[in-house]
Structure I
Amino acid sequence: MRTWLQLLLIVGLALPASAQVKDWEKEWQRILSAAKQEGKVTIAANPDPDVRRMIPEKFTARFGIPVEYIGASSGEVLARLQAERRAGLFTIDACLGGVDPAYYYEKILDPLKPVLLLPEVLDLSKWEKHKLWFSDPEQQYVLRILLNVVAVFDINTQHVKPEDVKSVKYFLDPKWKGKISAHDPTIAGTGNSRAAYLYVLFGADFLKKLYVDQEVVVTRNRRQMADWLARGIHPIGLGAQSQELERMAKEGFPVSQLNYIPDAPGYLSSGPGDIALVNKAPHPNAARVFLNWMASREGVETLARSQLDNPLRTDIDKSFVQEGTIPRPGVTYSVDSGDWKYQRETRETVRQLMKEMLKK
C-alpha cells in the first residue's frame, strides 16, 4: 500500500508535467500571433526549384505567414550574411540547406535547440537513433533533418553495366578517356564533395588518374551533365542532378546512379537538410514558427519529398525515397560530409588540390 508521502510525490511530479503542456500551448500561441504581426519570414535556402515551390507553399498554407525565399548556395548565403553584417544590415531569419560551419564560427547563428517547442519535434522516439542530430560541437545550432547515402558515380546503363563495376578502378580504363563529366571540384558543392570522398579513400594519385589522365569534362551545370549522360555523350558522371536523373529514368532514359560499389559505397550527407536560426533575425517569431514546422513531420516530409531524400524522422513513409539513398544495414560509411572537421579541412584541402591539378 502506498503511503500518503508517496501519493503526494506522485501528484507533485505530475502537476509540473501538466503545467508544462499548458505553458507550451500558451507560448506557442503567443509566438504564432507575434509571427503573423511580423508579416513574413525570410529564409535562405536551397536554390532547387522544387524546394523553392513546395516549402513556402506548405508553410504559408499551414500558418498564413508569407515566405520570402532567397535561393542560393551555402557559400553564396555566407557571403551575403558577411556583407550585410559589415553594413549593419540583418535581412535573413533562418537557413535551410547546407549550413557552412563558418556560420557557427563567425557567430552568425543563435542556438536553435531552445526554441524548439512542438511536442512532435521534441519526441525523440520520432527520430532516428532517438535523438535530435545536431552537427555543431555544442549540439545546439545546426539540426539535420535529412540523411542520405550519396552515390558518387552516375551512369548511362547502355554504356556501363552496374554489375561490371566491381571497383572504382573500373573508371580508370583508357576506354573511358574523355567520356566522363564532373561537377566542378574546385568550388564548394557537389563536385568538391565527390572529389573529397575519393581523396579520403584512395588519395591524390587516384584523383590525378581520374580527373587529369582520363580528361574529365568539368562543368558547373548539373542539368547539362544529366543531359550528357542520357544521350551517351559522357556516359559516366560525378554529380549530375539526382532529381533530373530520376525524372529521366521514369521517362525511359537509360540513366542511373551507381548506388553501390564495394570499395566506395558512398558517403553520408544531410544534403539540403540542415536548419539553423540566424541571430538578430528581423522576424524572430516567424523564424521560430518556421523552424519548428521544418522539424515537424509535415516540414521534414515536404523537404524530403521535394528532393526524394531520406528523412531522419521515423514517422514518415519512405516509399518515395530514391533507391540507394537510405543507409544500408551493416555497411560502414567512412565519410560523413556533415562532419565539420571534414568540411573545414579535408574538403578545402581537396578544393585547392583540384585547382592545382586542373589549373583553375
Structure II
Amino acid sequence: MPHSIVFSLAYVGSRGRFIPLGSVDLNQLPLSTIGQYQDALNDPVPNTYGPVLPSTNGFYGQATIPQGVALEAYPQFNCGGPSCGVTINGYPGGDSSYDSLQTKVEKRLTSHFTTLGAFTWGKLLSDAYYSPLAFIGFQGARNAQDWRDLRLEKSLGAEDVKYQFNWMTSYDLPVGNGRALNLSGWRNQAFGGWTASTIVYLSTGVPIGPPTAGFEASYFNQRVDQVCDPGKGAPHTPAQWFNYTCFATPASPYVAGTAPRTLGDVRTGGARDLDGSIYKTFTMTGEKSLRVEVTSYNLTNTPQFGYPNVFWNPTPTPDNMKAFGQVTSTSNTPRQFQFAARFAF
C-alpha cells in the first residue's frame, strides 16, 4: 500500500488431538449406569470379591459391599468409596480446534516513525477439561462429568480469548541536530536523539466455569443446571461480577447438569494495558556508547480483574450465596517503572 504501509489478512487454524487430561479413574461408573441404578447404588449386595480384596481395601472381610462398588471395573482396588480407586494420569483423550481471523497493518520505518497493529478474532473449542495450558485460564470444574463421554465437556476452551488487539509505535522525537527543534552542542547531547515507543494491548477475558452441584453423596463431578443467560444484565463489578440466579440444583444427583463446562457469555475482565519507554544512545570516543532507558509497564495503572468466586450451595438463598461472583484479586501487576543503563565498549 502507499506510504510504506503493508496490510495482511489471514485465516489461522489448528487441531489438537490426544490432549493429556489431568486424570481419569477407571472405576468411575458411566453416567448411563449411574442413571440406571440411582439410589440402588447404595444397596448391599454379596461380597463376591472377597477372595481378591487386599487387606488394605475398605471392604476387606465384609459380607456385603454397595451395589455401586460391585459395578466397578476393578472393585478390588476400590479406595473405600463409590467410583474410585484406579487413576490414570495424563490420559490422552482430549480434543480441540482453533479458528481465527488475523489482520496486521504495518508502516515501515519512514520519517523516523514506524508502527505495527494486529487484531485477532479467534475461537477455541475443546473438551480437554484439564489441558496443558491450565495456567492461562481458570478451568472451573476441573473434572469431567463422564470422562468416557467428552461430548458433555465440549465448550469454549478455558484459554479462549475472543478478541485481541496489539499496537506498537516507535518515533524518533523531532528534537536534536537537524530536526524540527534544531539543537547543537551540549543541548543536542542532552535533549536530542531520544526515541519513544509504546505498546497497547487490549483483549477480552477468558470464559468462567460454572459451579459444581455440591450434593453430599456424589458419584461424579456433577455441574449445576443452567436455566438462563448468566451474562445478560451481569453487573461486572468486583462486588458482583455476575449472580447465581441463572443456575439451579439438578433435580437428581444421578444425572448430568446442563451447564456447559465454560460459560461463553460470562468472561473475566479483559486486558487494558499500555506500556511505554523512552531511550537514547550517547556516543563516546573510542567506539564507546551509553544507552539509557526509562520504561513503564501498565502506565495507566489499570487493574485487570481476576477470576470471580464461583461456588454452589444446594440451598441457594441470597444469604447462602452472598459471596458468589465477588472478585478479590487482579491478574495483572500495578504500574511499574524500570530504569536501565548499558555501557558498551
TODO: Taking FRET efficiency 1/(1 + (r/R0)^6) of positions 23 and 103 (r between Cβ atoms, R0 = 30 Å, to 0.05) as the quantity of interest, name the structure among I, II where it is greatest.
DONE: I
- [ ] Using the calculated result -12000 for helix-only ellipticity at 222 nm (-39500 (n - 2.57) for each DSSP H run of 4 or more, over all residues; to 500), pick out the matching structure from I, II.
- [x] I
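With relative contact order in percent (Cα under 8 Å, 6 or more apart) as the yardstick, tell me which of I, II scores highest.
I
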TODO: Given a value of 14.4 for mean projected area of the Cα convex hull in nm², for residues 55-238 alone, point me to the structure among I, II it was derived from.
DONE: I
Task: Identity of the structure behind 22.8, 84 (criterion: Rg and Dmax of the Cα atoms in Å, calculated), options I, II - done: I
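None of the figures in this text is laboratory data; all of them are computed from the coordinates on show. Worth saying up front: this structure is predicted, and the values here are computed from it rather than measured. Cβ atoms are built from the backbone, for glycine too; each structure is taken alone.
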